[in-house]
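FYI, it's all coordinate maths here, none of it is from the lab. Remember, it's a predicted structure, so these values are computed and weren't measured experimentally. Cβ atoms are built from the backbone, for glycine too; each structure is taken alone.
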Structure P
Amino acid sequence: MIPSREQAYALLCRYNQSEALRKHALAVEGCMRHFAKRAGQDEELWGLAGLLHDLDYEMYPQEHCAKGAELLRAEGVDESIVRAMLCHGYGICTDVEPQTEMEKTLYAVDELTGLINACAIMRPSKSVMDLELKSVKKKFKQSSFAAGVNRQIIQDGADRLGMELDTLIQECILGMRECAQAIGLG
C-alpha cells in the first residue's frame, strides 16, 4: 500500500515527538519530491520515502532502519518505500545497498539536508532562501562544522547518482527552498 501523505505524516508523528526530527523528515521529503520531479519520477512515492525514512529513529535509535522496516511492513507500506528507508542507512546500520534512483537519492540527500540546515541557521536570515552553493561548499570542507554530518556519505551518494557534488548540493538547496516554510527556514 502507498499511504496518503496525511497517513504517512500521522505515522511519522506517532513515532517522533521531536520537532527537529519532524522538520528533518519534511526537509528530506521536500528534496526527494524535487529530485523526483527533476528525474520525471513519481513525486508522491519519492516524497513518502523521504518523509518516512527516519520513522524509527527517535524511539528505536539502536535498531534504526531494522525497526523502521518492521513498523512500515506492519502498516502494509509498499516495499519500495521500505527498501528505500533501509538503503538510506547503508554502511552505517544496514547492508542494504541503494540500487534504484529513488534509493540512491534518499541515501545522498539525507545527510546533505542536515548540512544545508546547519548552514542556513548560521546565516543572518536563518533561511535557505538566500543560501548559496559556495557557502555550503565552504562548510562541507570544514569538518568541524556540523561535525555529525558524514561528508563521505554525501560524496558517495553523489557518485552513486553519477552527479557532480556541486549539482547535488545545489539541487538539494532548491528542494529545501520548496518546503522552507514547513521546515522553519523560509
Structure Q
Amino acid sequence: MPQSRTKNAKKIISLGVTLFTITVITGLILGVVHDITLEPIRLTQENLKAEALRGALPGAEEFNAVQKAEEADPMIKDIQEALLDGKIYGYCLTVTPRGYGGTIELVTGITNDGKLEAIRILNHSETPGLGAKSVLPNFYEQFTDSDKVTVVKRAPEAPGEIQAISGATITSNAVAGGVNVALEYWRSNLAEEK
C-alpha cells in the first residue's frame, strides 16, 4: 500500500511540474507576442484617428491637441484644433456616447462658423446589421451643415434632421447626442477663439 501512495504522489508532483512548466512557457510566449504587437497596434490606432480627423474636417492641413475645459462633459474625450494655412479652420472633437452595445467613439468636425462639417465613427460595439450600420456613409453623411441634430424615423424634412437607422434608434440617438454635446462644447468654449 505505501508503495502505491508513493507512486500516486510522484504522478501528482510530475503532473503539477508539467502544468507549471506549460503555464510558464505559455505566459512567456504571450508576453513576447504582446510586446511585439503593442507598437503596431498603437500606430494603427494613430493612423485611424488621423484618417478620422481628415474625414471630419477634410479642408484642414494639420491638427493640434487642445486642452479641454475642466468642466467639460465627460463624454468629450479629445479636442483637436484644425489648421489651414496656419490659421484655425475649425475643431475636431472626439466624443464617446453610450450606444446599445456600449461606447461609440466618434469624431465631429466643426468649422469656425459653428457648423458640423462631418463625423466619423472610430470605434463601436453595436449590433451587426443594425447599429453597426452607423459606420456606413448613408448614415454618417447626414451629419453635415447643421448646428444641432435631431433623429427622426421618417425621411428628413428640415435641416438638422437625421433619419434613424431602421431597428437601431438607440444607436442613432447616441450618435446624435454625442454630436450635440460636441456642438454645445464648441459654442460654450471654442467659438470665441476663432
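A few comments on the model shown:
- Structure (P, Q) behind the derived value -14000 of helix-only ellipticity at 222 nm (-39500 (n - 2.57) for each DSSP H run of 4 or more, over all residues; to 500): Q
- Here distance in nm of label points 7 Å out along Cα→Cβ at positions 55 and 87 is compared for structures P, Q. The highest value is that of Q.
- Looking at distance in nm of label points 7 Å out along Cα→Cβ at positions 31 and 47 for structures P, Q, the greatest value goes to Q.
- Which of P, Q yields 14.2 [mean count of other Cβ atoms within 10 Å over residues 15-22, calculated]: P
- Comparison of P, Q by mean count of other Cβ atoms within 10 Å over residues 95-102 - largest value held by: Q
- Comparison of P, Q by percent of Cα pairs over 30 Å apart - largest value held by: Q
- Structure (P, Q) behind the derived value 16.4 of mean count of other Cβ atoms within 10 Å over residues 7-14: P
- At a computed 16 (relative contact order in percent (Cα under 8 Å, 6 or more apart)), which of P, Q: Q
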